[in-house]
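Next come the structures, one after another.
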Structure I
Amino acid sequence: MLEEAEEWLRRRSWDAADRSLPQLLAAKRAAGSAGSVSVILPALNEEATVGAIVETLRRDLMEHVPLIDELMVVDSGSTDRTSEVAAAAGAKVVHRDEILPRVPTVPGKGEVLWRSLLAASGEIICFVDADLREFDARFVSGILGPLLTDPDVQLVKAMYDRPLGDQPSGAGQGGRVTELVARPLLNLHWPRLAGVVQPLGGEYAARRTLLERLPFPVGYGVELGLLIDTLHVAGLEALAQVDVGVRKHRHQDGQALGRMAAAIMRTAQSRLPGGSMPTRQGITQFERTEAGGFAPQTHEIDTEERPPMASVPEYAARRFG
């Protein structure tokens, strides 16, 4: 199976420069309504970065080249000016709690992505994290490329260098949870996915017809869950990846990464054949106290998963009614 992954890596990996913007625009127009594109930024307290991302996408991929039809920021409860900054930059801003209000919300990135399917209108959905710095529009145009030009592709992941702090690309890479948790899990249990460079990356695009059939882990396990489930539902050939260069963003501390790793391991475990659920839904971490010694802090692990959106009555009525 590793040989299959290496062959996939060779055939299904591209560079963002491989498809020009005029080529993508022609393919989009030829696709008609099936080529409509919604770009969604899930955001929580990202006023420092979300505006520049929205401005770049609006200028380069809506005004200069009309590749994006809808640019949406879904605010998941920010206490800063994220919504105001995003709206001023030209995004449509929707608050998480306003989408599907019949279902009480829970914290988590996956929760926001799941609800966004109901709020967005495009047939191609592109997710972009809202904490990126020095953002380039090729993050979006690059991953849209295979979807617009190859009808067999259903989900495209961005791949990139992730410099840690101010270190140059290739040195001191970020993505520590990827290398310590996600990549070993994929190589051990889903070796056909071993060629995916950034399995946990937050920049990816997919056809709505795929996403609406998949369950969404509500927390940090969402990217791994969608990747594994796409393999099972659509097959390896439905996946592709595009090199978009360098990704700069805010890095989290070690304890936050530990909680993320626990959620990702839980998501993977639930997808193993005959896999049993963990006996404990929490992780205990330790902090040194001023008085000396260590104090335990227990955090819950995200275990909930939302059902495929196609099974939600409100979505089905809009989509199929």
Structure II
Amino acid sequence: MKFNRLGIITFGVLLFPAAACFAQSGNPNAVNIKPGTTVKLRANATGASSYQWFRNGDAIFGATGQDYVVKTAGKYTVITFSLGGCNSDLSEEMEVVMLTAVSADVSIMKRSESRQVVNTEVFKYNLLVRNNGLGEATNIQVKDELPENLQMVSIDQPMVGVATYNETGKILSWVIPTLANGSFVELTINVRAMKPGKVVNSATVTINEIDPDPANNISVDTKEITGLKIPNVFTPNGDGKNETFFIERLDRYSENQLTIINRWGSTVYEKSGYLNDWAANGLVDGTYFYILKVKATNGQWQEFKGYVTVIR
């Protein structure tokens, strides 16, 4: 067996002289092909006028040329016919072996930072893509559509592939050319939470190959975004409990302003850089109106308004 420059496999058959027919035998040869590919066999004969190809001993209908394109596993032979009407014995066998398909199995995992995140704060998501299969994965496409309450801040470009973000559709795309079996790649994105509450975010991955386990082609992350927790009552009565107007998580905002107004519209307390220490000293029990402003990490001020009751 040999390959010519065109990648065609040729193997010997009996060559016919003008007056007689000769038999020929030889050792079997074999070639491996991948599923979905073909190989061309050529009868290496001169002086033959026609041919007949066989697969596993059965004549192949219409296969009467010098070349035959094989796409099915089997043992192939050929008979040649001379101009004088003589036919050869079957040629040596050429066994075509179809390789077993080796599939890739990609998975994706999307995880947010484990720390507590306050509204308007920037935090990270990590995307991990792994090939769990035996075969190589190609043209890996990762998609991540950010929900309404998240804003893309930046992408840490990965070591493998290219990641881009479509601002209009809020879609992150990450294209990875190839991923060998057992390998993994990671991508980190930085986002900002736009409002408190649960953020449910999912990412998907696809490949060119057939993926035997589509269940691991999607990953969903749920993140609780906290906000300022402003009380509606406090009791400055000296018992050591709930003594001040204490705003939970205010320490995340070093720049803040608090204004307290009584029922007649007069400002009774005002402080920049409030430290959770207003105890309503010198004021009567009752309900007061507050205006709290905080400067978020994006440089913008947010305003919170409401009522708080003082009970001694």
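Taken together, the values in this text are just the output of simple stated rules run on the coordinates, not laboratory data. Note that this is a predicted model, so its numbers are computed, not measured. Cβ atoms are built from the backbone, for glycine too; each structure is taken alone.
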Comparison of I, II - label where mean count of other Cβ atoms within 10 Å over residues 35-42 is highest
I
With distance in nm of label points 7 Å out along Cα→Cβ at positions 115 and 259 derived as 1.9, matching label from I, II:
I
To test your reading of the models, identify which of I, II gives -10000 for helix-only ellipticity at 222 nm (-39500 (n - 2.57) for each DSSP H run of 4 or more, over all residues; to 500) when calculated.
I
If you rank structures I, II by Cα Rg over 2.2 N^0.38 Å, for residues 195-298 alone, which sits at the top with the largest value?
II
Starting from the value 19.3, 68: which structure in I, II was Rg and Dmax of the Cα atoms in Å calculated from?
I
Looking at structures I, II, which one was distance in nm of label points 7 Å out along Cα→Cβ at positions 83 and 243 calculated from, given that it came out as 4.2?
I
Name the one structure among I, II that relative contact order in percent (Cα under 8 Å, 6 or more apart) of 13 was derived from.
II
